[in-house]
Structure 1
Amino acid sequence: MSLTISIDGSGVRVAAEPGDTVLDALLMAGVGFPYSCQAGNCGTCRCELLEGEVLELEASEHALADEDRARGQVLACRTQVWGDVVIRRLDDEEFVVHPSRRLECVVDSVERLTHDILGLRLAILSGGPFLFSAGQYAALEFSFSPGVSRDYSMASTPGDGHLEFFVRERRGGGVSDGLSERLHVGDRVRVSGPFGSAFLREGHEGPVIAVAGGSGLAPIRSILATLRARRTDQPVHLYFGARTERDVFGEREMIEWTRPPGSSLQIVLADTMHRSKGPGARRAGLVTDALDADLDDLLGAKAYVAGPPAMVEAAVAVLERKGVPSRDIHADAFYPAQGSETSDTIVA
């Protein structure tokens with residue numbers, strides 16, 4: 001028995017089978033719809049159910065709070081259809097859809113950025129062109145781990161002609177454990193994507209707030225480098241959180257991104273036990289506490305947040321409390337897919 005899913009006010013009407021999720025049916029029909037984790041953790045695919053018989057699968061309370069459910073909101077990735085369904089998008093903002101690609105790439109360089117973060121540069125051999133928006137991510141499958149892919153945000157900018165990623169090594173992290181010893185120049189890497197909705201909103205001309213933790217600097221680098229390439233003088237307030245001084249990298253670029261008048265850069269170290277003192281000392285504490293203490297007038301700002309899920313959640317809460325509408329906060333927190341091993345990356 002074929003069912004239909006309609007998007008109110010758009011004229012979109014697609015076929016679905018009983019038990020399909022709303023998101024799967026839309027994507028299979030080639031309909032662009034915002035999504036990220038596909039596991040009910042991030043809330044990117046939240047929409048309003050106007051009518052229809054559905055079954056809501058288990059999801060994170062962070063992604064869909066009780067008050068959201070009371071307003072009839074659901075997660076497209078966790079909502080199975082068992083009758084004809086009508087939904088409504090919550091966000092009518094610009095939404096871009098790039099062709100899905102499966103690239104064959106080769107490792108061009110591997111650079112040690114910190115004690116546990118590698119800078120990976122890939123040359124595209126076939127499958128291109130790879131079009132993406134600054135801030136999106138891709139799935140990487142390394143030759144030493146066939147059939148297993150991990151998600152990493154592009155640190156390069158669209159149109160670079162190559163792809164760059166910041167990859168954090170983790171003990172017991174499966175694919176990323178000992179990556180610097182297993183990955184070599186000339187190795188093949190399969191890249192699929194692009195994914196994610198936390199991309200640079202090109203039409204926005206107001207202030208930009210960027211919050212990054214660790215390897216979460218990758219999508220922020222892509223966004224801010226793209227922004228500055230447009231020769232815009234938009235003020236940027238960049239907050240970068242790290243554990244200790246040895247976890248700080250990319251500072252020279254961060255300074256360049258925050259040169260225009262009205263901009264600011266805060267590098268915050270969480271390890272207060274070993275912080276330096278005196279002139280030039282780093283700020284200590286949680287990066288989200290620094291964000292909370294500094295910024296008040298956020299009218300007209302858009303925010304981009306990338307890092308460990310706990311940091312992303314805390315930063316979003318601060319921004320919303322400061323008056324930034326949720327539609328102007330863009331974040332792709334990386335959670336492991338249900339039933340998979342622990343995620344190897346803490347980027348967004």
Structure 2
Amino acid sequence: MSSATLQDEPSVESFFNVAETETLALFEYLSFEFLAEFDVFAPAETGRTREHEPPELMRGFLHCYYKDIYGIRPVERELRNTVVWLSCGFDRPPSRDAVDRFLTDLEHVVDEVFDHLVEQAARRGLLDLTYCIDSTDVRAMPADQDASKCYDPTDDEYYYGYGCTIVSTGQKIPIAAEFTESKQAPEETAMRVTRDALAVAKPIWMVGDSAYDTLDWHDHLLAAGVVPVAPYNARNTDDPKDIEYRVEDRIEEHSEDVQVKQSTLDKTYNRRTGVERTNESVKDCGLGRAFARGRVHARAQVFLALCLRLVVAITNYERGDNPGSTIITV
């Protein structure tokens with residue numbers, strides 16, 4: 001039975017009438033046709049055509065992540081639901097092989113798909129002039145041999161997992177990210193994610209905790225015309241300075257024209273909780289726990305969760321609702 005025939009069925013029409021579904025809302029304002037531009041999704045040289053097109057499968061995965069459904073088999077089962085596969089634009093349910101093949105291909109370009117959605121958020125004015133950077137944990141399956149053994153001091157427990165360093169702005173909007181071996185990311189990761197964030201748009205402030213109290217990070221931001229705000233970590237030196245924030249020293253040493261009051265730095269640093277709320281919102285979209293084994297699959301899941309967070313924010317904005325919400329109200 002074709003999708004056109006199904007759409008003429010009263011039962012299917014009633015389904016869509018009941019649910020102006022969250023799935024339909026998710027895809028109302030964004031097109032995923034740009035995926036066809038990636039070489040990885042091009043037809044094979046042997047002439048074999050794709051069973052389904054990338055835009056439909058991307059919508060299918062976003063729907064499943066929104067519904068907390070992860071993994072090839074659960075996703076394939078969910079996409080057998082008539083209302084779901086029609087909502088995602090399929091003309092018939094995709095096979096397990098089609099779902100698996102799409103995710104395997106997506107792994108090569110998922111960060112670029114994320115960048116495209118960040119641009120869409122920026123065009124809608126969802127970014128502001130304060131960026132925040134932080135790392136969060138991604139819990140893995142115990143059988144994942146690629147995962148690192150990590151310690152969570154908050155709960156005083158060890159776990160296996162990965163990490164993700166995120167720069168956020170506005171109402172829980174992630175704009176740059178890097179998947180890491182563990183939550184504690186190396187300095188070069190912080191620098192790379194910072195550069196990626198500045199490439200989107202230049203803020204006034206960049207806020208991080210004391211883990212970002214490094215000279216290179218501060219000097220790179222100041223050279224770009226951005227004020228870095230991270231608490232001074234006196235444990236990094238045998239001769240601590242009488243300052244609260246590293247930037248106080250860097251400005252005094254390198255600039256005679258710039259002055260920043262400590263009260264202003266305090267007020268700006270208080271905005272750092274924004275990235276923590278962003279981390280939680282992205283975890284609501286699937287980032288918190290990797291249901292796929294292996295570093296490559298886990299990374300793809302993390303970036304899909306980041307993509308979903310952006311899609312939900314843009315959808316809520318377009319519908320006149322709160323972009324910071326992780327729920328679409330229909």
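Every number in this text was worked out from the coordinates using simple rules, so none of it is lab data. The model shown is predicted, which means the values in this text are computed figures rather than measured ones. Cβ atoms are built from the backbone, for glycine too; each structure is taken alone.
Ranked by mean count of other Cβ atoms within 10 Å over residues 217-224, structures 1, 2 are led by 1, which has the greatest value. Looking at relative contact order in percent (Cα under 8 Å, 6 or more apart) over structures 1, 2, structure 2 comes out largest.
Which one of 1, 2 has mean count of other Cβ atoms within 10 Å over residues 73-80, as calculated from the coordinates, equal to 23.0? It must be structure 1, since only it matches. The greatest value of FRET efficiency 1/(1 + (r/R0)^6) of positions 137 and 289 (r between Cβ atoms, R0 = 25 Å, to 0.05) among structures 1, 2 is that of 2.
With volume of the Cα convex hull per residue in Å³, for residues 249-312 alone derived from the coordinates and found to be 147, which of 1, 2 does the value describe? Of the structures listed, the value fits 2.
So mean projected area of the Cα convex hull in nm², computed for just one structure, reads 18.3; which one of 1, 2 is that? This figure was derived from 1. Which structure, out of 1, 2, was helix-only ellipticity at 222 nm (-39500 (n - 2.57) for each DSSP H run of 4 or more, over all residues; to 500) calculated from, if the result is -13500? Of the options listed, only 2 reproduces it.
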